[in-house]
1. Comparing distance in nm of label points 7 Å out along Cα→Cβ at positions 28 and 140 across 1, 2, which is largest?
2. On percent of Cα pairs over 23 Å apart, for residues 68-179 alone, which of the structures labelled 1, 2 is highest?
3. Comparing distance in nm of label points 7 Å out along Cα→Cβ at positions 12 and 116 across 1, 2, which structure shows the greatest value?
4. As an exercise: distance in nm of label points 7 Å out along Cα→Cβ at positions 20 and 76, calculated from one structure in 1, 2, equals 2.7. Which structure is it?
5. Of structures 1, 2, which gives 13 when relative contact order in percent (Cα under 8 Å, 6 or more apart) is computed from the coordinates?
6. To test your reading of the models, identify which of 1, 2 gives 19 for percent of Cα pairs over 28 Å apart when calculated.
Structure 1
């Protein structure tokens, strides 16, 4: 693997983001205007908190970010950020209550990734399961014309997953940000304008 302390890693530390993943989101936001009209954002797999922090900056003080993860956030939980610690695959009653209290969301985004095993097909299958869970949540809690953004490991099932997303969104894009490591199998699928 290439030197982990690369350009984006150092840039994130300098700009007080807990992870380099923020630059993937920034790049996609610049290209697709993800947060332009957003006031309510659901961030699945939010820890350590770079996406939550960036989204909050973009939507401003009147907006709300609901952040969900198994692990705690490493950013200050400021006004307008609601954090709930839970497993997205085994959603608890508090999770459902939180969704119902704040729905519909303008954006549902997921940077969730499985613990990798190094076995390609296993990692892809686990990534697909997380993406499908994020998609199900988006189908239930995203508003009409809302935006869905999800990370998935590229593999043979991605085309089937994209076909499912296309049934619910007017436009669907597949994108690999420049700030993704070249050796990474991650790609992002963007559903624009929920039907």
Structure 2
């Protein structure tokens, strides 16, 4: 059996640890890096190091940022009466791409998952509750993923927020735009019927 030199094996092993990168992909990336110009490799290494050195969590909303508090939390143009709760920082970017939402955010950095050992103390809910103690916030929009963990998280957060007198809403779910009804499963169709709107 053909074996690679130890440094290549180490690189492939480290690349396999990245999400979505299997053995074959790791091997392709490793050999691509071997053929890449040294200056390009240095830029890649520098970019990774810069992320590790300069990116922090916003002390208010937990978004990833290079300034604390983040630009969303300090923007005078944002509606401070609404907080949209997401599981991960990349979910926030998805919402921002719509250019429809102008409120504030709160990033949980995960979702409740008893099977994986993720409980309420493992996600960042406490900071959200502290933010709701001011009279400024009137609504919390729960935008967790429409899966078992996301639903459990939304239900849990909702039970904590309601007693504070803040309106709690959930993003609409159902059949995606551009798809055909024949491909919708029962749960998706059920949610679509539940979340129907008047025309």
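Here, each number is a calculation from the coordinates, and none is a lab measurement. Because the structure is predicted, anything quoted here is derived from the model rather than measured. Cβ atoms are built from the backbone, for glycine too; each structure is taken alone.
1. Evaluating distance in nm of label points 7 Å out along Cα→Cβ at positions 28 and 140 on every structure, the highest lands on 2.
2. 1
3. 2
4. 1
5. 2
6. Attributed to the structure labelled 1.
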